[in-house]
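Right after this note come the structures.
What follows draws every value from the coordinates through simple rules; no lab data is involved. Just so you know, these numbers come straight off a predicted model, no measurement behind them. Cβ atoms are built from the backbone, for glycine too; each structure is taken alone.
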Structure I
Amino acid sequence: MGKIVTGKTKLYAVIGDPISHSLSPQIHNRLFAELKTDRMYVSLRIPSEELKSSVELLRNNFHGFNVTIPHKEAIIPLLDELDERAKIYGAVNTVKIEKGRLKGYNTDGYGFIKSLDSLDLKYHNKKALVLGAGGAARVIAYELVLKGCIVTIANRSEGKALCIKGDIERATGIEINVISLSDVQDKYDFIVNTTPVGMSAMADRMPVGEHVLNKAELVYDLIYNPSPTKLLKMAERYNCRTEDGFSMLFYQAVKAQEIWLENSIKKSIISSVLSAMMVGD
């Protein structure tokens, strides 16, 4: 028998559009089960035009929720408070609801860096290319700058990328570069795709030409469904190390739960759930 949901069960969710591909419910419900807590996590498809009205439903019925494409920046004006890290990132992926107040956090940076820990990378003066200029791109560019990388953001239109550039440079005093996607060449050590190109209807496409992969040490695609994406398959042909977005998703989920529960999760529980997810148990 599955979990019995009652009127006392605390509800959590992930909101986005599209959302049916999300593995977040599996991760969070497994963690809740291991923690033996009466909580349940669901996915909710919320189109952009319904975000504002949906926030009140969440406020009155949920204890917290995660935020994914395309709401990570749009959610900010609808919140009551922002964590300092979320202010720096200009994007929110986790919201805690307490006494009717919504506080936004961002655990993506933590998840991204944690997912790279096992790769034993050297970051200093490595050239890193971030594809896209949305909320995730801002977070990843910021984290790579702090790690000592020389960061370039490539986007179809440079306007949003220039905004990220300005914000990061003001926060860190470190210069980053902005170029058009059409101008990307094969001169990067790390390539990180934060665009949706490679997912769903775009599964047969790549955000850049394969020549860009020629000298890359690591190609990281935030997309985890499908996996590997066409970008990662091609990167393997060029003998690049590859990583999809699952481990980042997993570790940002762990941090989100720690925020909601106001407590650290034991490493043994984290390892048990991660192992089960990796083998598809």
Structure II
Amino acid sequence: MNQEEPVTHNCIMLTFALTIVRHGETQYNRDKLLQGQGIDTPLSDTGHQQAAAAGHYLRDLHFTNVFASNLQRAVQTAEIILRNNLHSSATEVVLDPLLRERGFGVAEGRPKEDLKNMANAAGQACRDYTPPGGETLEQVKTRFKKFLKSLYQRMLDDHGSPNPCSASIPGPSEPEQPVIAGLANDGVHVVPVHALIVSHGAFIRVSVRHLVEDLQCAVPAGLKMSQMFSPCPNTGICRFIITLCREESSPRATHIQCVFINRKDHLNDIKNSD
């Protein structure tokens, strides 16, 4: 996010890492049925394995804050990740309905193919189509924006310290690309404040699009937009580095850097379903 003018006054500032994980597989995922918000299914055996693999992959990271959708597939995934973590097992999981999956209305519980057919009949792309009673993509984005605002406030309240913003916030040509070595700590080895979010596939896709397109998030060199906006696999991992400044009590992101999108290295030994 480029800055037109350098910031020269004091404010509360903070740079923190944000790691977003999709929940593990459920039987509905395996059977290619839509869950949305109205169907609250637990993880399958494979989903438990995926969540444990994600937790093991992230085991050496310290999550200072953890947030999860209050649907049980996300809650279970968050709890399993923390149980496998060496530093964050006692971190409170804050359940937030703002992180729930997109509502699919009458299509919930039905095969994904039915949604495609409904979209085709309406002359729309499946991704953009809203079934009767479902949430529009704009409504999902509004939920994410509301969550981001509360997240920023929470992170500043918990971890912010008074400092001149101008001393810490990169200018237009200054942001350094994080070193991406294919390791679990990519981008965060020098960032002590780290939030974990566990949410859902359609919600994460809308969230990433908002960060990239609306908030002008910096993206890794060579990463294509088709990769940025591709579906997140079960327990796929995304990471961002966010610098905040609170001016007149209103949190503002002054720079957002994407480190990686939909990483699934931890799933190499597990059969993963869509």
Among I, II, which structure scores highest (criterion: mean count of other Cβ atoms within 10 Å over residues 53-60): II
Identity of the structure behind 15 (criterion: relative contact order in percent (Cα under 8 Å, 6 or more apart), calculated), options I, II: I
At a computed 22.1 (mean count of other Cβ atoms within 10 Å over residues 69-76), which of I, II: II
Given -11000 for helix-only ellipticity at 222 nm (-39500 (n - 2.57) for each DSSP H run of 4 or more, over all residues; to 500), calculated: source structure among I, II: I
